[in-house]
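Each value in this text was obtained by applying a stated rule to the coordinates, not by laboratory testing. Here the structure is a predicted model, which is why all the values come from computation and not from measurement. Cβ atoms are built from the backbone, for glycine too; each structure is taken alone.
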Structure 1
Amino acid sequence: MRLVALQVAVVVAFAALAVGFWYLQIVQGAKYEEMAANNFQRTLALRAPRGVLYDRNGKVLVENRSAYTVSIVREHSTDLDRTVQLLSEVAGLDAGDVRQVVDRRRNEPIYRPIVVIEDASLAQVAAIAARRLDFELPDVVIEEVPTRQYPTDALAAHLFGYVGEASDAQLGDGVTRGAIVGQSGVERVYNKLLMGQDGERRVVVNSLGREIRTEEEIPPREGRRVQLTVDYDLQKAAEDGFKHAGFNGAALVMDPRNGEVLTYVSLPAYDPNDFAGGIDRATWASLNADTLRPLQNRAIQGRYSPGSTFKLVVATAALEEGLVTPDFKVNCPGGASFFGRYFLCHLKGGHGVVDMRHAIEKSCNVYFYTLGNMLGVDRIHKWADKLGMTGKTGIDLPNEQESIVPSTAWKLERTGERWYPGETISVSIGQGQVSVTPAAMAMMITTIANGGTRVTPHIIRAVDEGGGWRMATPPAVAERVAFRPETLAALHDGLWMAVNAAGTAGRARIPGRDVAGKTGTAQVISIQGRQAARGNTGRDLRDHGWFVFFAPKDTPQLAGVIFGEHNEHGYLGAPIAKHVIETYFAKQEGRPLPVLPPKPAPAPTPRLEPDPDSPPVLLETQPVALNQSAVGSRQ
């Protein structure tokens, strides 16, 4: 029995040895072979430059610059904690932050460098290099790498986006730990095109980790060059217009013939260069704590009531459903009663008898209250959807929010309550539960401008695969709406009159350009709510302003939206659109680009001219099923 037990023990021991040898030599063989080679060789990654971004005319928008990274090679470190502490002191970093970076990548092969400073300053590089010469930091490596460089004035920041180290969720499909990838905007959506392919350099090192010679070098392959649809001069004109006007917001201007985005603005913005070399904790905290929310992409993520610009949807629905003709007239005495409540128009004394064209020109609330009551909310929703004002536009940018235009089914599903006819009156002038993005507004006015083709807005125009520019395939047309000729004529005429006759958008008038447009102002809170909240909230409760436009009226070459956040009046966005349009035609005709006049000094006394954007007021206080928390609208 003792002999049998001894035999079994010997067999088990040799079996364990065999399994161990198999695991070490077969399963883990490649790993240990690589580690053995790295006892005297080191493979250094050569980061590939990301592809350059150009505007539609070939102007460089985003490129690369040289920067320095500082890494720790753990296999040459005899005391990693000492290295972290000393490197932090020399470079002026927080030791806890550096240790956190090292801990996060501790499971990687010990010979692989861990980057702890992405964009080291020259002072940091000099200080670290001096300590390396004194053999105090032999396990620290300094490398020159390409780093993203964006326009210094944060131009089109939300369009370009920014880059950063790949998160765990982004690993795979060619993305390895430590790789720099797009995190937002174009950088994220087209990361595969822009990323390129890293190279490597295999060097021989001595026991102290110093390089002796280079064994082999595989150069990196730069990412593909990408041409965007945006026009630098139009982009700058729009952003300069916002700065001159003194308010934030969003703008999206397209070519209505194909959906190419010519201008894309979201303000306030951030500086993408802060992210290119790894954003520091203080800057990140500052961006997140900023009450103006500079990280929010307002053009596709901000949702707001559209105000009187929504009257175009109501007009379209009434005409296309055959309920009225363009000659249909309504008498506006200054207000009208619906469901036991009296709704005032914005013009005291009223507009008198107006038809469709003049109702659009003067933005008569009573006229559109009447049409909304005739239509009902479901038919309004139907035509809002056809014009691209529901759901997402499909623009090739990440994290777009859906626009909402209510319907009876939507309210029932959302609240479990039925829709009340009185709520439709608010919807008919773009208030109540209507909530849309500026991108959706741009899509709506573009569809009206081009005669009913709902083109999908898109950002990319061409890609250079190495053999020259290849035009990108544009997205398919979402839908073609067969407008009646009289519908388009009435809409275009009314919008032209709003700018060029006695309408609310005269500040966009350009002689000879036939600009067509519509203003809109949306309340952030009801008048009663604003009075109750006065002094009790830190929120900005001033109204938002809209201006949608296209030009020229009969053969539109550009169309879009200017949204002013808390700018109080829709007509204040018209001069921004005017500057963009004038810049566009100056380029077309080879003339010098227009320059904005000096910003006027603040007026010493309040403005006395009548305000065409005064909000509708509810008189009488009989109970009625209206959304009392709804956002209001006006001109």
Structure 2
Amino acid sequence: MKLKVTFRPENVEIAALPGLTILELARRANLAISAVCGGRGTCGKCLVRINPAPPAGPLELKRIPAARLAEGYRMACQARVTDRDLEVEVPDESRLFNLKVLVSGLSREVAVHSTLRKYYLELAPPVIEDQRSDWERLRDAAAGRAGLRPAELEVGIYLLRRLPVLLRENNFKVTAVLANRRLISVEGGDTTEHCYGVAFDLGTTSIVGALLDMRTARELAVAHRTNPQTSYGADVISRINLTLQDPDGGQRMRTAASDALGEIIAELADRAAISAHHVYEVVVAGNSAMEHLFLGLPAGSLATSPYIGVCRGPVTLSARRAGLRVNEDGFVRTAPLISGFVGGDTVAGILAVNLHREERLRLLVDIGTNGEIVAGNREGLFCASAAAGPAFEGANIHNGMRAEPGAIDKVRITDRVEYSTIAEAPVRGICGTGLLETVSELLRVGLLGPEGRFRNDSELAGLELPAAVKERLVDTPGGRAFRLDPETGVAVYQKDVRQLQLAKAAIAAGIEILLEKMSLETSDLEEVLLAGAFGSYIDPAAALRIGLLPPVRPETIRFVGNTSLAGARLMLLSTELKDEAECIPSLCGYVELFHEKDFMDLFVEKLAFPTPGLP
């Protein structure tokens, strides 16, 4: 049964299956609802007003006053879709605004302390009696407003060349833009209300950017693109090899990345109705290879043992040199790296979830083309990278696609096959979460064996399943397959199951190696944090059923969204957190999985699925 949930006042509509919580649907709709407890029902911060209101559960009866219950208020983490369309009003009190930076179920207070400052100045025009140069005139006024001595303020040659025209065209009424003690721009009139920055998650498969108001920390727009480098190879090794084999390969990789970032910036500015000229700072967090390729650094040494990069950063360069269409005197900064295969996206993730500062032992898993794994607490961290491949992103799958409108993303098998598509659009294919949930359901009902093989016809005869489900398992020219949508032919094939097995085995083996390295048992983990676009939408029960995660209690699993982007936002907004991020690599012990003698044996062992029927 496909139902519709509409969030007000944004009027965002999203398709839903019965049983999903309002909080989960809000995350899928990119609406930031406060859920400090991660959706456990213990904080009571996620109140929403639902029409028609479902019956209140025990936790809601305990935490919500009777008068508000009668008005239709429920906790988003407890209220579930049942059998009807719903309208959900998200009040301001339940939203995360301004100084609260959202990391899905987690949030932390951030004092906005940017290096950027803007001052409107009305300068006295030069006269015979005042022989100061244009720069001295501007410098003295700007330094006075910033609390600096004039000699402390710096300026670049490119801005000096434009300064005389800027001052005279605007009758010496200008806005000075400072970054620390450097004048980076001069603008006509009073533009002090327009000060923006952009944070990027530069992923192997996808690039996501967020536009922020640097004065208030409010996020104004989010946009994404498929990384155009994927046309040169789905994995980083293919792209690095291109730079080694083709003299122009490095420049092509660099241009592809900077062009994509530029397109996203233009889209963000258009959505927020601002000028990209008022974007002065950009922070980019990506894995080590992605940051090297973006910066135009030689990346060949990352592909061969001992996998050493040119530098671990962070690197700062002018927007002009980075090829980004923002303020020409603005600057771009990359996140620091940990090792050749654990990069700035992991540093950003650690920063976002505060993994390095808390006492609890936690595991952070960023599930994507490269699965990054971090375990530990404030006493120390260990990290590793597992080459999962692009299956979780829908690549190398027969009917696979990105998580875009028309992708099957949720699947349930009862007496029939039920599914939902992103944006409730007509079926076009299946994304990573849809593949995982399909395989999980096939395991649960017995259509798929623990070795990953579809049941043959004789084995099917012994299964107590409705004919409407059994008849979906067919032989095709592409091999045995389970049809999800007979009308379009979208199906999960035997080779798709194998791709998922390879991806999940790499991550599962990596987690076990990391825990062994730290002399930890699975039971020692107090929390498992799932990050990444893929990790934010998977069903914990499904992840446990296929063996992607160690056998922890489901209630210890929390979704923390795109922590790479969240950490990049923090580094953009706060100089203190930027400095903190630069210290994180020194806190991390790196484990090279392929050099661990037990890894390949564990990998082969983890290819199998756990015993079918695991609830």
Structure 3
Amino acid sequence: MKNKGIIAEIQVLIANGISNIYGNEINPDSVVINQTKKEFEGDYTVVLFPFVKQLRTSPMDLGDKLSEYLKSESSKIIGVSLVSGFLNVQLSDQAWKDQLSLISNQENYGERVGNGKTFMVEFSSPNTNKPLHLGHIRNILLGDSCGKIYKVMGYKVIVTQVINDRGIAVCKSMYAWSKLSDGETPDSANLKGDHFVGKYYVKYNQLLEQEYQSWQKTDTAKNLYKEKAKEGQSVEDYFKSYKNQYFNEFSKIGAETKEMLLKWESGDSETVALWQKLNSWVYEGFDVTYKNLGVEFTKNYYESDTYKLGRSAVEEHLEKGLFERREDGSIWVNLEDIGMDKKILLRSDGTSLYITQDIGTANVRYEDFHPDKMVYVVGDEQDYHFKVLFEILKRMGKPYADGMYHLSYGMVDLPTGKMKSREGTIVDADDLLVEVIKEAADAAKEVGSLDDLPIGEQEEIFRKIGMGALKYQLIRINPRKRITFDPAASIDMQGVTGPYIQNAYVRIQSILRRLGEGYNQNEGEYTLFEDEKELLILMNHYPYTIKEAADNYDPSIVATFSYNLAKAFHRFYQERSLLNAESEEAKNFRIKLIREVAKVLKLSMALLGIEMPNRM
């Protein structure tokens, strides 16, 4: 932080007090300070219990001595009370006015100076056989927000993704297009490239299902059911669970698709050209979606480049005795000593697995950027995978291993239930963006408050509101929790929503427009009300909110802060007159206060990737 506020001042006072009274040196940052509960008198509460044992004293004795010290050392503190080991501190009105001036003098309030460290975050990492969908959006927004938070914390931020552009799933789209397209392209079909290729992925699965249904009527299938089905198991239930085996053992389509994958791996020019064509269409589509989401990547990594990485690292550490080779030639790591299992790292034929690839990719990234922190935003179904990966890298002695983190998040459902990409029931990201913007437009048109604006300006406001609604709803819940996203509920102006927060900002802008720039900013001897202090206390905590969000890799902490500040402002707005305040001093103070509320709301929402409209 460029200038420290009153919380930091109190922390230093407490640390100095303990040093002067008891002779013990403590770190001011270790002093826990919370907002005082409403049932007690005071603005901030100092938690004394952590120091009692170290100082060999009682909470009451420590509190009494610190109370006298604080009152004697700081003119900003006008009252101190001790309640059960908690020291409640009341600040003077002048202290709060000084804090408001401190906030006012910092355009990028809460931003820390560069610390020379690098933060790398990987997110999105889509497959090139289908478009980005609702689940990807939560992933993308969490990763993007974490990057923004760490940038404000003073880190150089590197944003990456690994595009999964190879494998059997990608070949399925390629196969279907080669068999069914008759030369159709995204342009001729009037579809975004990723939607176009995704259409052929669905067609592939429909084609395979037709083949599978026909095969089930053959003697081979009937005999298989008689031999293998469990007692009482129906034909339908048996063949539901047999589909993957059918694909690998009997399917003509499956055999031809696997042959296509082998041709790609061997560098067959025709197959590679087909792969490049379809992937180029997908990348164009992805770029449009990322632009609409306001997301950019520093560097893309591609699985087609990285899938062979890691093999040499595994073999190197095999020679060092870290891993073991089995009789079939496969290489394993034994993690049973820490309650995990044995993990295969290389198959008997020498081919890599995802864990091998991730080892190699981590090495390359470190060589590229030397990050101090390397964060993976991946769904919670991969929790164990990353525990294994990080443990292996630690045992390999990688210099970056201690800075790795898996930002695990829960899946996203719609009110109608789960999504299934193979059946074409997935909710495309682009369709969802259109829907939330339409919801915002319909709500605004019903009120009619923007009718005087040109159509282009109206549409830009609808976009900001719709995107704000979407982003806030997908970020505001702790990442680990599974959530249900309802587009209509996300724009509720009275709910815990992005538009509710945006509306606080818009109200302030309306007041400032009416006021103009020529008002007297002298607030004189004005005495603050509690709801005005509440706004100042919240804003004062903003830099600490950012740090808490960074420490926990949890943008929902910032989202909650933004809502609480907006809620406090709406409450203040209902209670206090601004343009017709009871005195000139009250008017001047409140105008200065709400101007900073608007600034902090805008800054905090920007960390979530949300823009603020000037009208709604």
Re Rg/Rh (Cα atoms, Kirkwood Rh): value 1.05 computed from one entry in 1, 2, 3; matching entry is structure 3
Suppose you compute distance in nm of label points 7 Å out along Cα→Cβ at positions 328 and 592 for every structure in 1, 2, 3: which one lands on 4.6?
2
If distance in nm of label points 7 Å out along Cα→Cβ at positions 368 and 448 is computed and equals 0.8, the structure in 1, 2, 3
1
Can you tell which of 1, 2, 3 yields 38, 23, 20 when semi-axes √(5λ) of the Cα gyration tensor in Å, for residues 200-471 alone is derived from it?
2
